[in-house]
Structure I
Amino acid sequence: MDVELLLGIGRFVLATTLILLLTVPTAFIVIQLELKVIAGMNLRIGPNRVGPSGMFQSTIHGFKVLAKEDQIPDKADRATFTIAPWMVFMAAAMSMLVIPFAPGAIAADFNIGIVYFFAIIGLSVVGLLVAGWASYNKYSLLGGLRSAAQMVSYEIPLTLSVVGAVVLAGTLNFTELIHWQRDHGWLFIWQFVGWGIFYIASLAEINRTPFDMVEADSEIVAGPFTEYSGMRFGFFFFAEYVSLFIMSAIMTSLFFGGWLAPWPFPAELSGFLGTLYGIFWFFLKTYLFVFAAIWMRATLPRVRVDQLMGMAWKVLLPLALVNLFVTAIAVVWLNL
């Protein structure tokens, strides 16, 4: 029993270390992709100095941010000002523990993995609100209050949009959900409305255009990040892009078959080759959704605050409830 306990602890430590090491390169890749994609859509060259075709530009930007002087305003609450970036970053990093990258390639395969994900991702709200309050700056406070209102509002339709898929598959485990999709088809076909709600709400949850009211540059400077610099600002910066990857990965797992290819998984692929095959398809689908989010940033204007809140409470929430009721009735009536 002691040996099994030690092996379990060792596996958990190794998995969490690998997840933490994966977050920063993921942020660099997404940032670089955003720089190049938006430049191409604007008919610009984009980064072309650092590395071949400018491929290391985001890495240099990241190290530049981390190397800058780290200052704390005189009237700021030092303890909460310091801990807020860690709360936001760790909320993003810890949610990666339940992402199934391939068969067997998951850090923590919880039976209630979906519940864990929504519980952990909600902690970022607290971090942003604390950052706004602790900065002793009116723009930061306004940005923190906006972030709390926006993220709490959109968490409700975001969570309800997944319940229909859970009712159909009969599980809260990500791996079992993917196995259900292997046998019955990808869930975005069964839950097209749920997927649409999830996609819109996930963009608002991670403060992406057109729902980037938390950091509305033209209105409140930089929102809750206004007084931050150096490594503390870097954690906010990385967390935003890691969250974009995570939401895309969760959407891939919930509605698009996770590591499954559009055709049946080859029987001859097993073990390490099967894992590589699954990782390839998982990352391909995930980065397609990352690309779509970047495309939206280059295309759509920012919405007003009243439009933002109205979308959550007047449109997405009723749609999510109707989708849940219809799914439940269909499951009982058709005995799915």
Structure II
Amino acid sequence: MNYNQFGKVSLVFSEEVSDALGVGKPVVALESNVITHGLDYPDNVVTAKKVEEAVRIGGSVPATIGVENGRILVGMNDACIKRFASTPDIPKVNSRDLPIILAKGGMGATTVASSLVAAELANIPFFASAGIGGVHRGAEKSMDISSDLIQFTRSKVAVVCAGAKNILDLGLTMEFLETHCVPLISYKSDDFPAFYCRSSGIRSPHRLDEERQIARAIKFHWSLGNNSSVLITSPTKEEDAIDRLEIDAVIEKAVINAEKDDVRGNVLTKYLMRAVDEATKGRSSKANMAVLINTAKVAGRLAAAYALLRKENSTCNHRT
């Protein structure tokens, strides 16, 4: 691994990522939370490698982000992925937690928000995730809003995802994005997707079907002086999707049961997700993996289109 110092934050680049950035190849950042808090070992290793391979199939280089020994890892080799996958009790590190974990010098698994911080530091303009956090149901009382949404207003990174889970208030989530002027583009779809459901039933503000057009939209957003994210959603494949009405019915019942059991706060999300897993008899877990792979592949293609656009613009500027 190559070691670089950016101010007071140390970034450790894998050889593959360092070489790619050095010659202007497209790179897509990935979160490590999927490795440490998703599946059990060794299934988590297999999944991580499939997601990275999907980015490569899309035409880009994957850069899985993690924290170790007071440094931010930008890209993981096989040994590093295995270490994160097999080490117990690695904490989940949000952007709020990132400076503390760096100061303590331990290991940390990045979420969407903290991965965006690292990606921008490393000059990686694209990030892929299965689904983003959002405004939780009942947020008008609890004020439970994912830090992902806040970080979108602060990080100059294009985020490719499959929307957000139905357990959230997706209407309020989209209202938040609109209020904070975060562009939302749905790729080859009219609707905002809901993770492993192809549609949330909510119309997206913008649909673009061409990768180059999306690359141009991202470029214009940043050229206009914005230092925030662009959110690009891509629905999962039809053969991998779960029916939205089925999931909505499960969630509505689970929400009622949660109120009866006085389940609230951080544990509510796990409670609702467990209810979905049980009701779908494991189908949601397989659908989850399919979403991860699909968004990674789409991100790889979009990052490649953006890199080509930048190269063409650079050539034109040089000639003039």
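Any read-out appearing in this document is the output of simple, stated calculations on the displayed coordinates, not a laboratory observation. Remember, it's a predicted structure, so these values are computed and weren't measured experimentally. Cβ atoms are built from the backbone, for glycine too; each structure is taken alone.
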Assign the value 0.00, calculated as FRET efficiency 1/(1 + (r/R0)^6) of positions 12 and 260 (r between Cβ atoms, R0 = 25 Å, to 0.05), to the correct structure from I, II. II
Upon calculation of helix-only ellipticity at 222 nm (-39500 (n - 2.57) for each DSSP H run of 4 or more, over all residues; to 500) from the atomic coordinates, which of the structures I, II produces -23500? I
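Comparing I, II, where is volume of the Cα convex hull per residue in Å³ highest? Kindly include the intermediate steps, with their values, before the conclusion.
On the way: I: 162; II: 134.
Ranking I, II on volume of the Cα convex hull per residue in Å³, first place is I.
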Note: relative contact order in percent (Cα under 8 Å, 6 or more apart) at 24, derived from one of structures I, II, originates from structure I
